[in-house]
1. A value of -12500 was derived for helix-only ellipticity at 222 nm (-39500 (n - 2.57) for each DSSP H run of 4 or more, over all residues; to 500); which structure in P, Q was it taken from?
2. Of the structures labelled P, Q, which one yields 54 when percent of Cα pairs over 20 Å apart is computed from its coordinates?
3. When distance in nm of label points 7 Å out along Cα→Cβ at positions 19 and 43 is compared over structures P, Q, which one is greatest?
4. For structures P, Q, calculate distance in nm of label points 7 Å out along Cα→Cβ at positions 59 and 83 and state which one comes out highest.
5. To test your reading of the models, identify which of P, Q gives 49 for relative contact order in percent (Cα under 8 Å, 6 or more apart) when calculated.
Structure P
Amino acid sequence: MNPLMMLTPEVLRHRDAARKLVQLRDQLVGLGIAAETRENDSTLMVPRPEPGLPIWVVIEHGGTFYSWDAGQQRHPAHDPQGAALALAKLVERPR
């Protein structure tokens with residue numbers, strides 16, 4: 001198969017979302033917060049330091065937002081540093 005035929009819009013969107021999640025992961029790790037990509041790089045898992053459910057981050061709205069808390073929280077995907085700081089406050093905040 002022609003390699004260009006493999007670059008469908010769906011494949012390109014997935015690659016873009018994966019790249020954005022990796023950028024966010026790298027920002028979180030730089031802040032000392034554990035994070036890892038999951039589900040074929042389509043989600044980012046941010047574990048909480050105490051027992052509890054992790055925070056799952058996805059890319060939504062055509063690649064324009066990081067989204068977590070079932071879509072209740074979001075941050076522009078062009079700003080992984082800002083999203084990492086918002087998530088850091090959520091992870092480090094006592095319940």
Structure Q
Amino acid sequence: MPKRSRRGIIRGGNARWWQSTGWKIMRVSIILFMVMGFLASFAAMRNGGVTFNGVLVEGWTGVWYVTGITACAGFLFGAIWLLLFKAMSMASKN
């Protein structure tokens with residue numbers, strides 16, 4: 001019976017899977033951060049408005065500002081995970 005080599009989770013030779021998973025996590029993180037930002041800013045709007053450094057922004061303008069800011073935060077969060085999965089993809093090619 002031939003001796004089988006053990007292959008780890010990264011050394012599976014499936015680099016494309018790691019890359020596609022990284023992009024999926026990127027999209028999901030942007031969408032989740034946008035939804036959380038929208039809900040939080042909508043709740044703040046219902047209580048009077050959203051403040052940025054002491055400046056009160058009332059109405060839907062404040063809601064969309066916070067939603068955009070949290071979408072940018074989701075993009076940065078997803079970019080970190082994308083880099084991590086890119087590194088796993090490169091490691092699985094070797």
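Any read-out appearing in this document is the output of simple, stated calculations on the displayed coordinates, not a laboratory observation. Being a predicted model, the structure only gives us computed values, none of them experimental. Cβ atoms are built from the backbone, for glycine too; each structure is taken alone.
1. Among P, Q, the structure yielding -12500 for helix-only ellipticity at 222 nm (-39500 (n - 2.57) for each DSSP H run of 4 or more, over all residues; to 500) is P.
2. Matching structure: Q.
3. Structure Q gives the largest value of distance in nm of label points 7 Å out along Cα→Cβ at positions 19 and 43 among P, Q.
4. Q
5. Considering all the candidates, the number was obtained from Q.
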